[in-house]
Structure 1
Amino acid sequence: MPARRPVPVRIQDWKEVYPSASDSLVREQATRCMDCGVPFCHDGCPLGNRIPDWNDLVRTGNWDFALESLHATNNFPEFTGRLCPAPCEAACVLSIAGGESVTIKQIEVSIADRFGYQPQPSPAKSGRTVGIVGSGPAGLAAAQQLARAGHAVTVYERDDAIGGLLRYGIPDFKLEKEHIDRRVAQLEAEGVTLRTGVNVTDLSQLQHDAILLATGALRGRDVTTPGRSLPGIHLAMEHLTQSNRFVAFGETPTITAAGKHVLIIGGGDTGADCLGVAHRQGAASVTQLDRYPLPPSARAEEHDPWPTWPWILRSYPAHEEGGERVFAVAVQEFLGTQKIEAVRLTDVVVSNRVATPVAGTSRVIPVDLVLLAIGFAGTDPLVELTAQGTVACGEDWQTASPGVFVAGDAHRGASLIVWAIAEGRAAAASIHAYLGGAGSLPAPVTPSSRPLVAA
């Protein structure tokens, strides 16, 4: 496992948990990759990253060629190397029979951080224009591909800075924002026009030869539990956005864990992000609830045979910083008069996603702040949405509206950054063909592809 900064040190700031690894350690891990017979890691990667290829290049000290190999399939390896849960590592041959996977993410981010990113502007312009709504990883990946193919690309972002969820949803201790800024500078040098503070509510606002919807799936899933209207209960993203704006601009958050007993409902990535933020804000205590039972600590081959993504207990760096995790429980009632003061919990049994309370297990715990981190309900309705709140498309990524395409979480629902980049690249290839562009762009996935990992 890659080294982490000491807990007492890192909870005093917002800097990344993982320090840079030494070249010798990275090359040692890359060399381990050569012990593999038939690799499955790139099959486990939605981007189809050529993992053994760039590991071999790192092993032999050819870092510049390793970066070329990375960029051949992935526009932003510095993002995925920090944020992807690494289904590639679960598919590593060396992990069979309980062995330790090669630390693929660590190698990836080490390659990406070693160099600056040289702009690659197109030598010839196509005369066609593309508008991209949303500046998250799907939108930016598509923008880069299309700009390099010669199209005039404009990205529209409703926030005041480019990056989407990466900018204001992911805490700095996972992704410091200088990495986004470096890519923004590269994209601008490649001719991409980036417009912030533009909230596209009607596609007739845009005049382009093609449009890509890359708006994400940020509508937070809520609950109807009795007492939900009490002050002090918030969607997780409200908390995370305010925290990120505090780090970026010093804006005082109105939702803070400082001195409070915090309850986080939801056991996934977003819940862990809230946990890390609560520690850094000085929470008095933090409890994280998960309605599902405690997962096993190791892969159960009879249920999740290698190289599939296993259901196991995943602990994030935030979990070693403090707090309590409680499994197989659910909130039955929020309690309080003028604000949230406590919650009533029971143990639950989950079947077909329905949680049934266990009789005789009711208890009350005091809380001052509740954060709902139970997933996302869909995207903005710029075109007709499916029952799941997403945008449907054909095999060419085109929606029912001619010339309007979709990619990323707006299409598949909340998922992984690797899927967002992969879909952005694939949609860019279809847009390029739709515009009559010469040659072809890489298209690694199709709309029918399903994620290996749920968000």
Structure 2
Amino acid sequence: MTETATRDAARPRVVVVGGGFAGLSAVRRLRDEDVDVTLVDRHTYSTLQPLLYQVATASLNAGDVTWFLRTIRSKQKNVRVINATVEAMDHDAREVVLDDGQRVAYDHLVVAAGATANFFGIKGAQEHALPLYTRSQALAIRDEVFSQLERAAARDPDRELRIIVVGGGATGVETAGALAELRNRDMAVTYPELDPARTHITLLEMMPVLLKPFSRKAQEYALASLVERGVDVRVDTAVQEVRPDGVVDADGNHIPAGIVVWASGVTVHDVVSQWDLPQGKGGRVQVDDHLRVVGRDGVLAAGDIAAGPGDDALPQLAQPALQGGRYAAGVIAARVRGEPPPPPFRYRDKGMMATIGRRAAVAQVKHLPTITGTLAWLLWMAVHVFYLLGVRNRIATIVNLSARYVFWRHGHDAIVGETDLRGPGPGTRDRDLEVRRRRPPG
């Protein structure tokens, strides 16, 4: 390709950075518009992040929750996909600079690069904790869990094992619940050498409640369900330091652990600071009430990376991203047609869900009372399968979750990968650090 990638000059060029919920929503909204769309992402796939904990706990394949981005061309011919990392943006020249030196020209730009794990500057967290925000991170957690179980079974069956999950939001609660069910349901059968009572799941949350954005009923139900499953839940417990052998809380107490899973929030990727975009709290890009980036003509932002219209910080969830991406594309479509922009963006909250385990979940649906238990769990299953992209993904997920939850008393199969029986060492440390590294976004 030439140094500057161009398309037919007669058609406006729209570049979308990021193939997540917001980016794909924007691309699809432009399917029938008279524009050329370029989607740039550092991955060749899009990930349904709310189901990554199922990959980390061996219930789903990584391929079940990822979708090949180039598949979008089967229904949309005005889009091309570039697998690359954005290093910089030249807004005067109206170009996006990629890591291979290619410069992609744009007339309209949608920044939807998402976010990454936030370690809040806590000592040792980035070096020793395993975040759960990407497919590779989920696989790293899964492989480390089974590596430690295999090492204990082979060398030290009486060893105390502990997994600490940091963060009492939806991801932390779901991960802790799934790990507890893995221990309670499967270990006695698959690891007869180990006493399940010596394997501990501990959930740490700095706030006095779990699931802070949810109702009090949902919070209490989640806590009771986790305790019922044998999770050691510690609220009002802030992490001061993460070490290779566990964490130190704010009171200076050392909590030993072989694995620390980090599910404590997200932040904007560091590389965004090189994109010449105005950033506010948490590094999120500042936009107006039409999701137009402040001071950057023709540039919009949507999803986790966008601060939200005005002073309103939108929640970093799937629904705001989906709605924001579609809206941003609508603003572009109106401008291309020479029409006035649509009314200011307004996020329509459709509710929140979190699952604790089999037949245990909480759901807050707009205009309905809080739903808990089996009905909430079935709703959670249906919604997350619906959001999967592609028929193959939906079928595979239904099959794997059915094998896990329908045949509850008899199926003890786990979807596993590589295990390392050598224990921590130079080779494994290098591999794990590479997996955990917060790579720049698309």
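Just so it is clear, none of the values below were taken in a lab; they were calculated from the coordinates. Computed from a predicted structure; not experimentally measured. Cβ atoms are built from the backbone, for glycine too; each structure is taken alone.
Please state which of the structures 1, 2 yields 2.7 when distance in nm of label points 7 Å out along Cα→Cβ at positions 254 and 422 is computed from it. List each step's numbers first, then the result.
Values: 1: 4.0; 2: 2.7.
This figure was derived from 2.
Given a value of 30.5 for mean count of other Cβ atoms within 10 Å over residues 134-141, calculated from one of 1, 2, which structure does it belong to?
Numbers: 1: 30.5; 2: 20.9.
Comparing all candidates, it corresponds to 1.
Using the calculated result 21 for relative contact order in percent (Cα under 8 Å, 6 or more apart), pick out the matching structure from 1, 2. The structure behind it is 2.
Structures 1, 2 were shown, and distance in nm of label points 7 Å out along Cα→Cβ at positions 142 and 174 at 1.5 was computed from 2.
Match the computed value 2.4 of distance in nm of label points 7 Å out along Cα→Cβ at positions 86 and 294 to one of the structures 1, 2, and report its label. Comparing all candidates, it corresponds to 1. Which of 1, 2 yields 2.1 for distance in nm of label points 7 Å out along Cα→Cβ at positions 374 and 398, as computed? Computing distance in nm of label points 7 Å out along Cα→Cβ at positions 374 and 398 on every structure in 1, 2 gives 2.1 only for 2.
Could you figure out which one of 1, 2 the value 2, 9, 18, 19, 19, 15, 10, 5, 3, 1, 0, 0 for P(r) over Cα pairs in 5 Å bins from 0, in percent, for residues 46-197 alone was computed from? Attributed to the structure labelled 1.
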